[in-house]
Structure P
Amino acid sequence: MHDGLSALLVEKCGLEGIWVSGLAVSAAQGVADAGLLTMTEFLAAATQIRMSCSLPVVADVDSGFGDVNVVQRMVRLYEQHGIDAVCIEDKQFPKRNSFSSGNRLESPEAFAEKIAAAKAAQRDAEFMVIARHESFIVGESLDQALGRAELSVAAGADAILIHSKKSCAGEIEAFCREWRTMDGSVPVFAVPTTFHSAEGADLRKIGVSAAIYANQLIRASVSAARQMLECLVENDSLSEAEDRIAGVDELFELTGMSRIAAGGLWIPPRTEL
């Protein structure tokens, strides 16, 4: 997700949590997902989302925005702003999107130091640090991916995100199968962007604790907006598109304007049990 409105939609549709996507946040600002935005810009997006919904918020923080000291400051700031978890990936700065070229990984030891620094900085015992491993993205072997993950867990990682750009979940399945024999207590997350035909039940069956749909919402919004604009350009009118776009009343309902219009409070009072 990338903004407060997308978070409102996710919560209304009954999903279990929010992923603040580096790609989506970057794209929403019209820039490439290549380490161009600052920590301040990423944190502002995550905070906007935190303020808009009650779901758990997991923030993609790229490679941590710097060295171990920057990582520690990042954890403190994200904690202070109510973010529930951060996900740090093992790429060198400047990172590139996983589905583009030019990615280089940190050494396993250097990345483990970042994870340890992040865990040392946190104050809230419930805050999670997720170690994202890109071994398969850059062509490393299963054994290398497992070795990296093992070091991250030894450094304190609360969960592992293993990434793949294959069109099927074979690499994820192989990782999970071996991981269960090594440290089955630490959950594994996956991002089925390219292996999108894998259903949630299939992923759970192979050992994935949670699937992260990281960029589909902003991609859908691009398609819908482009179709509406093309209709406007072609017809000099939006009459043909009006029944395919959300009504103003739906925006009012999502954002609380309906409550204000009815004389109520924007944020309704809590019901005491």
Structure Q
Amino acid sequence: MKVITIIGLGLIGGSVARDLRRTGFASSIIGVEQSSQHAATALQLGLVEEVLPLQEAVAQSDVVVLAIPVNAIATMLQPVLSLLPEKAILIDFGSTKGLLCEQVRNHAKRQQYVAAHPIAGTENSGPTAALEGLYAGKTNIVCERELSSDAAMAVAMELFEALGLQTVFMDPEAHDKHLAYISHLSHISSFVLSMTVLNVEKEEKDIFALAGSGFASTVRLAKSSPAMWAPIFEQNSTYLNNALEEYITLLKDFQQHLHNRNSDKLCKMMEEANKIRPVLEGKSQ
């Protein structure tokens, strides 16, 4: 059993705390939290035993988990790695990997760092959003495992297994490219659809009355935290710009067929889109 420090006690970090406590992986869990309100809530909910200043917490830790927005990870990654005790490891849970891996590639303690991205979450945020079992059965991507020591990877894999994650390995550039299309673009679509509806449908009661489950599921991601997602978009701007260009091109094609009342071409586009069904059904099995 290990002493775990979780930096960031919101949805991601709080959910880690719940499951590591439930599975007995951690002997104690320490929190580091910038928000005094979140710190108090996390203590009240029993997510952590105590909340300490960064340096004091890291000094007594076997494992440190960075569960904060990616811009904050980019700021804290090198300083936290420098503070790390000799046999401790650092894991980040950031949604982008290229910039973070590049930052510490030549760090003296690089072998004690594991770059991870559990693909799990909800549209909610803060300690009260923390869920037991959030990570169970979800995919976890680890980048540049060859730069992490065998000992660090062994502890990290033990932690991932305690969370119920299924780990795969990928280089940072491939990770950021794939996530731009599969995750980040869908969030942008949801944000923009929500803005479009709010701009046109001025009466909130009409939206509430007319919106079906399809609309609700499509714009669910628009409830996500802007403070978390704006830095993700910024850090992955190159791949995300490419994804947006392709998306906008297809939207314009769809609009042109609609303008021309060309049902055949509209149907062909939708039939092409239907090819995603067996992919998703296979994933859910």
Matching task: 4.3 is the computed value of distance in nm of label points 7 Å out along Cα→Cβ at positions 74 and 234. Pick the structure from P, Q. P
Matching task: 21.2 is the computed value of mean count of other Cβ atoms within 10 Å over residues 42-49. Pick the structure from P, Q. P
Tell me which of P, Q gives 5.2 when you compute distance in nm of label points 7 Å out along Cα→Cβ at positions 50 and 250. Q
Suppose helix-only ellipticity at 222 nm (-39500 (n - 2.57) for each DSSP H run of 4 or more, over all residues; to 500) works out to -16500; of P, Q, which structure was it derived from? Q
Test item: Rg/Rh (Cα atoms, Kirkwood Rh), for residues 122-217 alone calculated as 1.13, pick one of P, Q: Q
Given 57, 47, 36 as the derived value for Cα extents along the principal axes in Å, which of the supplied structures P, Q does it correspond to? P
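Laboratory data are not the source of any read-out in this text; all were calculated from the coordinates shown. The model shown is predicted, which means the values in this text are computed figures rather than measured ones. Cβ atoms are built from the backbone, for glycine too; each structure is taken alone.
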